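These are the structures in question, set out in turn.
Nothing in this text is a laboratory measurement; each read-out follows from the coordinates by a stated rule. Computed from a predicted model, the values in this text were never measured in an experiment. Cβ atoms are built from the backbone, for glycine too; each structure is taken alone.
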Structure P
Amino acid sequence: MLSVIIPTDGVERTAVATLAALVPGAAAGVIREVLLVDRTTTNVIEHVADVAGCRFLRFEGTRAAALAAGARQARSPWLMFLHPGAVLDPGWIEETTQFIQAVAASGKDRAGIFRYARSPYANPSFRDGFKFIARLIAGPSAEQGLLIARDHYERLGGFRPDARRSEMRLLRRLGRSSRIMLRSRIIIA
């Protein structure tokens, strides 16, 4: 049903945190595969992928190019893009299933974005306030994850490896009318 693509930078801690939040989704049958796309030359993430039962793809290039490469390798009709360190609320499984079914039934192109939540263990900073205001004005950030049908992703042109801020450009191409803010929260570590 769903392929999850996580572009990593060789940091085990953040990748493992995100993978741990995805385990219930795999057990429920919502997640078909997880692809860890690593942009480093170390074997740390390859080992994590092996232990966790994920697919591993080594890629040299920008984050957008890594995301695009992961999307090309994915086997499912739905794609979920997450940043390493992003942890989803436990309710994400049911909501994701309902969202996919509703989009399929409506025939309209829609993409889901998870609701941002600050980590309860992080100390608030001036930067957090700035990001909050930026999300109000400009819309969601790429850190919030993206749930999108593969064919919709491809019609939009996907992540353009050569473009600056390709993740934000894809969110803008979605537009406000086809972007749905999901109730499930995503905590960015």
Structure Q
Amino acid sequence: MKKFILASASSRRKSLLEKIGVPFTAIESNLDEQAEVDNDYSPYEWVKAVAAKKGHAVFDKTDVEPDTVIISADTIVTDMGKILHRPKTKEEARKMLSSISGRKHTVYTGLTLIFVGADGKIENEESFVDATDVYMHKLTDDEIEAYISTDEPYDKAGGYGIQGKGALLIESIYGDYYTVVGLPLAILYRGLKRNGVDILDFWKN
């Protein structure tokens, strides 16, 4: 049976893997995305490159056991093609939420699967990118101020979390909810299965 490493310290991604019954070890990549990836990349290229770099960073610094799959992901929010990173201050969070209030923005998640063979070396690697359009309610100043007074915006791309208090800000989405949360589960399942790893096998034990 394959072993899994989640190249992330994200509580959201951990929770999603637990939800689908995949046993894993979480190892943070500690990658500085903005320092490692070309800022001229398109959103698609950005999340694809960062997801792959996170996985390789964990492989390079960890004594990975044979027959292991490293799962790594990155999520960004884009407004009119511009990447919105995590806000560091209330002012940045206020500006981000004001800019996407009342209209559509797009969330991209990149996913990389690194398959480590019986000899402990990488035998295969696949990367995927998925996009979901998110429509946000027209927010009042009071709603924005209340939300940025919580701790939720500051570790999330775009300054909100759809799986938490930020759910109240969202009108609708077009696409995969789990892409917005940060780990597209259906794509993960089919990417693993195409490489001979079936998550359903874990349900039978």
Structure R
Amino acid sequence: MIAFLEGTIVERNPAYLVVNCQGVGYLLQISLYTYNALPASGNVHIHTLQLIREDAHTLYGFHDKDEREVFRHLISVSGIGPNTARMILSSMSPAEVKAAIVGNEPAVLEAVKGIGSKSARRIVVDLKDKLEKEGEMKVQNFGLTDNTIRQEALSALVMLGFAKNTAQKAIAAILKKQQGTAVSAEFLVKEALKSF
């Protein structure tokens, strides 16, 4: 099992990364979260997870251990493969994924392209207890505050006549841009209105 790689970035794009480790080029599948966190070039230390299937040996790269853990949890859910997990981590930060799961908010996961309501509910049901047992209670507290503000903004946008699904996607995009910065419901509504 390869736990991490240290080397020089040879190629970097939103879907994959090639790292030269002493003359060997490793191809790593990455999320947008990792892509945005990595330097454009130079040396890199990247956490990895190797998945061996009958038809492929694939190496996944992660900016931090937290993202790798969330990825591991997601692919343990029936019906959620590595590509879907990567899509979720490309749309949300690991902290946002955990907050949605521990805060019992499948609607937040549904805002991710390709995640239906059944899959979102399955993720929450399968992982909520696991994450709570692993000490994610702090995330739950953060998630509840965040989700209250999110719900207030969503209600306001729906009352203004916007479709719930469209409003959820707009709010998720704004929160992603804010990267954990505290925001008010009023700020979310104003920013969402600009995006419509």
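A few remarks follow.
- Entry that produces 1.00 once FRET efficiency 1/(1 + (r/R0)^6) of positions 47 and 175 (r between Cβ atoms, R0 = 30 Å, to 0.05) is calculated, selected from P, Q, R: Q
- Relative contact order in percent (Cα under 8 Å, 6 or more apart) from the coordinates reads 28; which among P, Q, R: P
- Among P, Q, R, structure where helix-only ellipticity at 222 nm (-39500 (n - 2.57) for each DSSP H run of 4 or more, over all residues; to 500) as derived comes to -13000: P
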